[in-house]
1. For which of the structures I, II does the calculation of semi-axes √(5λ) of the Cα gyration tensor in Å return 36, 26, 19?
2. Figure out for me which of the structures I, II the number 14 belongs to, where relative contact order in percent (Cα under 8 Å, 6 or more apart) was derived from the coordinates.
3. Quick check on the output: 32, 16, 15 is semi-axes √(5λ) of the Cα gyration tensor in Å, for residues 66-209 alone, derived from one of I, II. Which one produced it?
Structure I
Amino acid sequence: MEGWMLMSYVDDVLTRVASQNPDQPEFNQAVTEVLESLRPVIEQNEERYRKEALLERLTTPDRQILFRVSWVDDKGQTQVNNAYRVQFNNAIGPYKGGLRLHPSVTLSIIKFLGFEQIFKNSLTGLPIGGGKGGSDFDPKGKSDREIMAFCQAFMTELYKHIGADVDVPAGDIGTGGREIGYLYGQYKRLTGRYEGVLTGKGLTFGGSLARTEATGYGLLYLTDELLKAHGKSLEGKTVTVSGAGNVAIYAIEKAEQLGGKVVTCSDSTGWIYDPDGIDVELLKEVKEVKRVRLTEYKKARPNAEYNEGRGVWSVKSDVALPCATQNELNLDDAKKLVSNGVIAVCEGANMPTTLEATNYLQEQGVLFVPGKASNAGGVAVSALEMSQNSERLSWTFEEVDQKLKDIMTNIYQKHQPGRKRIRSRR
């Protein structure tokens, strides 16, 4: 008992979380980063926070739903996948967060994403809580019929736990408009209800304009605001971007619209360096239409270089935008960026920068914005889609884009006094 009293409240909760979730490294990492950043605040009034068990309530999901998804492939073989929905916190509104379909998905990853979603959603200023879900199903290489079969089987279990005022899932890695359409169709079939229970829907059945672009555009709106606050601009700057999915593509598009020159992108097998600047329309054709590897980009751009593996952060740039996946930018990468003169790193993915890399960047005076702020654009427009569904309205692209820009600007303005808060790690 005496030893317990000597341990600080933050350390006590970190020990508790680690002991209760020993096989969940991503979740433990996210919790550690958040609680360490909160330590100075907690220690000012530790007794009160401990009495209310505030940190225990913050780090423990309201519920964790684990279920099996059985579906039949085109060969008639039954396949089985693990699936999850973690409803983390609905203190300010219905649970809100995407569904990730990728073979790397585990409960640890879903919990870390759901935990981060609480803060990201709150930063938008909109009344939405935090949650996340997904499955280790891999959409790559699957036919439309196989993806439909999986999505219908997935929703057959999930529909019991969601609703327009309860929990509103959305897209994420591997879950685009096609998958959302299949999921939504099954939800309507099972419930008989037409409601805004999913976001990222097609425009013909309640989707919002600018949702596809939202996360990437929002990242650049905040990045632009960050640079302006420090007397700088994206105009004429060289930008490195990782990823070639939805976030990366539209981050590249908006960066180029704002005058930057984006020279890299990447996928799970390799990366492109294009000294002439990434051709966004070609990238969209390769990744959104053909859904093939970046080697196809290289074939159409003779001056571009294709490299297997990773290496985006070795390219000299002024601004770096990690838009791929968690822990993709490590300490060695950070050192390369600094030695090449980078002035700002803004996260487009969830927790893409390791804690060691983040600390190093800040120590070196690099402007840094964590993903909970800089990639909040996607969920912000998802919440706007919910509003349109509830009001039976459909706003123009320009209306939604302006609201998105206002939200991202406000996130920066409200949390940048002294510059330190927005730059501190999660």
Structure II
Amino acid sequence: MSEVEKRYLAAKERYAKIGVDTDEALKKLQEVKISMHCWQGDDVKGFLNPDGELTGGIMATGNYPGAAHTPEQLRSDLEKAFAMIPGKHKVNLHAIYVDTDEKVDLNTIEPKHFSKWVDWAKEQGLGLDFNPTFFSHPMFKDNYTLASPDKEVRDFWIEHGKRSRKIAEYFGKELGQTCINNFWMPDGMKDNPIDRLSPRKRLMEALDEIFEEKLDENYTQEAVESKLFGLGAEAYTVGSHEFYMGYGLTRDKLICLDAGHFHPTEFISNKLSSLALFSKGVMLHVSRPVRWDSDHVVLMDDELTEIGRELVRNDLLPITNIGLDFFDATINRIAAWVVGTRNTQKALLKAFLEPTDDLKKIELENDFTTRMVLTEELKDFPFGDIWNQFCELNGVPVGLDWLKEVREYEKNVLLNR
């Protein structure tokens, strides 16, 4: 018996005294898929125009060595990251991550331009999610895409949106896992506008045209993502939270909540239960804001813990699609993936290790003393021993051991690019 298993059995006994079955908690965590975003690996440049500059509210800072420059390099890096992460998950692609020798643009992309990604996903036992790319392109004009007053600009992006839906449908058919296709665009103004309504009306009508064709939701479902503000859209963002909440509810779309897209004092954990009552489901982007939408690597902070609790305590995992969205070019990019994904899993495990039914009963009886005492005591329970067992069962490194492997990969692969 390994030292990890010995410690797990001792921890299991302690949790059992408060009515928590740790084996059942690990079984539940095993079933949760995280959609790991590809753009952490190359600083959101993609392969449609790898030398292009990021525009439209997106900026990756830092020059840490080893960024992926080809699809093959990116897939290799993703494989290395997944080797450190327990379970089988999904990869979240943006449209700019085409893998083809053909000269294509965002309004001419087709499923065949992503066939190598599908072949790779099949080999790895992974699912694929998708995102149209409404930024870093010459047709992103005057800070507008679908909300542009220029019909030529709108038509270009409408065609891109339609083609992206077909690619997402292709992913779902080929891989047997529903592909979540998430729509976000950075349309807005840097300073105060006179007319806030017209751009939103144009955005609404453009989206309606994109979504006009009915697709089989067994293959793909669409989400719409809001934002408070971004670079160049500090004063006015067309696709605000209110806009997309209304759009998603009236058009039967998933509503994407990004933890980094709200005011720094506003938390999305408190929004989940409300949306669950009215929406068909949620696309959750796990990120970390620092003063503004900066998409920092996910840490085990209070908000991440609270997000995990809300999803588990209210049984929201069946209607929630969990993905990651951060990019940091100041640190090892694979380490960023591993830390963010494992922390997201840890937050869920902490919630699975609560005696939820008992806590709800105590609360219903207005026994707030016991509620406080029990939830505080849980903070000192040997959660780490349960997590380490989960890693060992999945054949991935325990504790800091994974960092040694990442450093070795950095030395042998990343620094030679």
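1. II
2. Values: I: 14; II: 20.
Structure of origin is I.
3. Details: I: 24, 17, 13; II: 32, 16, 15.
Among I, II, the structure yielding 32, 16, 15 for semi-axes √(5λ) of the Cα gyration tensor in Å, for residues 66-209 alone is II.
Coordinate-derived values only; no laboratory data. The structure presented is a predicted model; accordingly, all values stated were derived computationally and were not measured.
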